[in-house]
Structure I
Amino acid sequence: MNIKQISPTQALSDLSNNPVFSAIDTSEIVSQVEQAIGACKQAIEDAVANAELSYENVVLRLEEADDQLGKLFSPISHMNSVVSSDDLREAHDACLPLLSEYSTFVGQHEGLYKLYQTLQDSEAFTVLSEAQQKVITNGVRDFTLSGVALDEDKKETYAKLKSRLSDLSSQFSNNLMDATLAFTKHVSDKESLSGLPESALEAAAQAAHQKDLQGYLFTLDIPSYLPVMMYADNRHLREEMYRAYVTRASDEDITEGKFDNAGIIDETLALRTELAQLLGFENYADYSLATKMAENQGQVTAFLNDLAKRSKPQAQKEKDEIIAFAESEYGVPALEAWDYPYYGEKLKQRTYAVSDEELRPYFPEDKVLSGLFEVVSRLYGLQVVQVTDVDTWHKDARYFEIHDAAGELRGAFYLDLYARVKKRGGAWMDECRVRRTKADGTLQSPVAYLTCNFSGPVGDKPALFTHDEVITLFHEFGHGIHHMLTKIDVAGVSGINGVAWDAVELPSQFLENWCWQPEALAFISGHYETGESLPQDLLDKMLAARNFQSAMQMVRQLEFSLFDFTLHQQTTAEKSVQAVLDNVREKVSVTIPPSFNKFQNSFGHIFAGGYAAGYYSYKWAEVLSSDAFSKFEEEGIFNADVGQAFLTNVLEMGGSKEPMELFKAFRGREPSTDALLRHSGIN
């Protein structure tokens, strides 16, 4: 790999403070977490008993204890997502009620709340740094949102609600993973797999071999599922895979409802409404917006509906083009849900003479990674080096350090790129360690987990990525550098902490833009055999095809966003989850899926993640990121001064200031939707 490598003895990061994944004993996890929580509670009682009105006593003392708890549970939670086992899942899930109870204990501790309030109103507050003040201000707000002012019986109700919601979230995620694993499709004859690219066949053959089977094995993991939907000529195979995928964790999946999430969804929604109303909000959407950049529900719905209004006519036109193409070229008069990706890809190839599979050989893993690191080097003056022989959870996981132009260690990250059994689907960034100044005055550098689910090496070939996967990697690395490049030394607003949820996607979506720039693609791409950069004709075709069906993709994301937000605006279940989804689709969608489609049962973002009444954040932040990137378009995509301005005004500031203030400091004005629509090719 064309990336500088160093040994652990040469590393600047303090590896002794990193998790020792290989030493984690599942039988000890629960007792260790109990002890750490006990230490955190004792720190709170000591702070209140001390009653010293200082930042060190009120905030830093608790931050120290919470950091130890975080360092303990972070690798456990991470491993449960990437190398899950029955024992690990059992121990992990047993900790969730303990952590929920602790969170409630903190949020409803009146003595601690009064200390925060008194400190906020004191003279001592005025001499604190802006970041320290923000932590205290956020803390007072969060005490209110945790029910600190409730009567005792209502506090008890709040605690039960939070604990149960935590359990439901974990159950939803577990059911989805188990339902996904339950389905495999074994195909023995290659003839029925015509149309599939060689890369997909090789991966399926390798999967079959690993199960001691002859032929080909397909799963519902995206690297296996998506090529079938896009390329398989066998319509029955596409239908079978589609049905299996869209009925996961429902009463119609292959397990006949063993992992059905429908009841979990209904209970989750009811409890969220009860929680919000307990705290004085009309509904959960209002409760969610209390900590977000958007000001009110009307602003969110108006934003989403405006984008839908401007996108739907073009989306309908794009759909009609696929239908007309399938009929005129293939004699197929009516398309089913499992036909659109297939004929859409055929139309793309016909129109632009380019396919994802044709591009794949030009995006080998080593070239993409070194290219990604070169992009951030040119933008921010960073150097990324791999540290070898570091303890990880799997042989495919690696560890890297990031140094700035002055040679200072800014952060480190673990990278786990390939899909595998017992690994949660999707891609994400999570914290391992947060940047903070410790009580002894030393600086703790941040460490991140970066996780994807791409196809790994097959045989003698390296891992070859689609361009979409390259974009995903850049997206997650954008989150990673937001966490790692922070200059804020206060944990509560360091990196991604304290950042409004609807602004947290700004750095990730922002970095995606370089995946489309010819100047960057020259070093992001390189044929895995010859090293040749992406040929000009292929590059031209890829760029021309960038906005192919972009309006259809836009309304699909708006469908998800409006479904989520509308669902959480309900105060009672006057409409079923399916009815809400159907109504939203009727308004904004151009492709209505079949009735057996149970998309909601696998919508982990809002039922097992942090996006409840906040999925709109993706589009909200995309407006910010598109408008921010337009400054680079104006002044040069590798303009070092503009890169430095984004670094200092956005990436380094964490959650220490309001996101609109940071955006305006960089862009010089409030954001506009024009750049997003222009980048999407929507008139």
Structure II
Amino acid sequence: MPDQFDPTNDPVETYEKILEHPEHDRQPFAVLLDKIVKTIGHVVMWTNLLLIGAIFSQVALRYALNQNYPKLDEIQWHFYGLVTMVGISYALVTDSHVRVDLVHMQLSRRTQRIIEIVGILTLLVPFIYLMIDQGSDYFFESLRVNERSDSPTGLPARWALKAVIPASFILLGLAALARLIHDLHGLWMNPEHERTGAKLRRVLLVLFCFAVVGTALTFLVETTEEKLVIAMFLTFIALLFSGYPVAWVLAGVGVAYCGLAFLFDNDLMLWTGLESTFTGLDYLTLGAVVNRVYATMSNAVLVALPMFIFMGLMLDESGVAERLMTSMQRLFGTVRGGLAITVTLIGIILAASTGIIGASVVLLGVLSLPSMMQQKYSPELAAGVVSASGTLGILIPPSIMLVIMADQMALSVGDLFMAAVFPGVIIGVLYLLYIFILAQVKPDVAPVPDGAKRPDWAAVRDVLIAVVPTLLLILSVLGSIFAGLATPTEASGIGALGATLLAIGYRKLNFSKLWNVLVSSFNTTAYIFAIFLGATVFSYVLRELGGDELIESVVEGTGLGPNGTVLFILFIVFLLGFVLDWIEITLIVLPLMRPIVNGLGLDIPGFGVLDEPALVWFVILVAVTLQTSFLTPPVGFALFYLKGVCPPEIGLMNIYRGIIPFVLLQLTGLALVFLWPVLATWLPAVAY
């Protein structure tokens, strides 16, 4: 699980404590490597402030002088590329990369070390070698021709940005070497306390089960390429349960199956009884992913990611949620379920200001769960309200998931932001109605607190004082996008600056909090970008093996008709959400659906304005479906975030039972958007 989502857990401080352990003090070379990577990361993370300044300057100069400056555009994605590429090494030494913890957290520390050693050597090292070797050639070729910007008024020396690719992977290699030394030393020392927990055979049993399933599924297809596609996808899912970081599992599996395809292409696998293939995959063709990596790190749309992340984390540090909780509790104090209603309303407001699900869930849990337990709320309702309300940020704009979806599906970020407004609000309203009705039907699950006072004008004033500044910030960000005054990237930078000014205005910002926000933004952006890198390799190999054709033929072969096909895809996405994170589904599965949806001939109203209304509607349906993935076990991240801050009287089974009605409410919202596509397409059409 990504530690950076927990605002109570500074990953830098946590790792410093680890390094203070005597076991690590006896590894001076590894500690030195850690410090080198972290020092470089601490310097580079301040680039986010420069990025905010570059975006603000661009907007200000455009409106002041009525002129665009391509250099400022390119400076922005140069900063973004530097932050993301250096960040992946920093995230590795601080162990902030996302992983599936379902099995991993039950394993002994010794077993975890063995898995990490094997993972580094077999999955990460081949990927690092590929990117250093091919990335160096990519850089030197750019340097040889003195490549510069495509724009006559753009930046010179484009080769300088391309140099970041091999340099950052050399840094990643140092980070991997440091972790390898730590783990090897830990195995050598073999302390008794590291043997407590499940053994390696539990992981091997999971891998064996997937191998059996994979072998059975390969009999359903005919060609060797199709068998490799099925084996590749199941290998990826199986290795996720080992607990090794998702990004490096994606990258390592992609490199491994490229090598396997090369062997089949060259008749070196005839002993398996399978026919040879004609994929054309080899080391040099796989080197094409370097150009894709460069395209990702210079993507102007994705520059919005670190800015929206920074904005959300800065708002969390500004104390907005605490002010809202205090004032709204007085406003709804005499209403049955008033505290749960307050949490949901704050969740909606936070959703429109931050897409960081873990931060929202943790913050809402810390602020409300003790009070709910004190007021004798049902543990199931309390857990369900907090976890569900905290996940609204993945759907309600500005959502980082929608930014990535727009990039992957070649759609306008502004269109998706506007299309998600009504579905997000509808789901929030469904939560509120459910809480209100349940509290009336079953008063004991959400009782009125003893001594509650009726709200007065002072309470209304306090709510307005707490809500209005935040709403103004949200309106300035979303309103500027909807009105066409700024691009989503520009609005994200203005939002990050506005959140900082809000924190200063509330007198909540100091160097320590600014440091925490920068570190968390750096880590969060890095782990998302690392999955981008891994998915780039994985998707490239999957497509070369014919994975897109196989998936397209399976979906079209259902014979369910246009609407039935869409429902079938959503059902598959819903099931995948039980075992995969939204990022993997968005980066790997979603792009494969574009040609399928385009070929269905769906008659979705675009009101003569939207170019691809069917795709906009479909993407919003997938986004609503993926919101459920945060609540569905075993890999529902919101459940793990919540469990970390729950009072002792709320157990894991209380959480599981509590989220069931909210998952059903999310599916109800999905059904409404499916039945009435105008809920997704009307607002973006009207805005233009």
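Summary of computed values
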quantity: Identity of the structure behind -17500 (criterion: helix-only ellipticity at 222 nm (-39500 (n - 2.57) for each DSSP H run of 4 or more, over all residues; to 500), calculated), options I, II; calculated: I
quantity: Distance in nm of label points 7 Å out along Cα→Cβ at positions 181 and 357 derived as 3.0 - corresponding label from I, II; calculated: I
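Any read-out appearing in this document is the output of simple, stated calculations on the displayed coordinates, not a laboratory observation. The shown structure was predicted, so the numbers you read here are calculated from the model rather than taken from an experiment. Cβ atoms are built from the backbone, for glycine too; each structure is taken alone.
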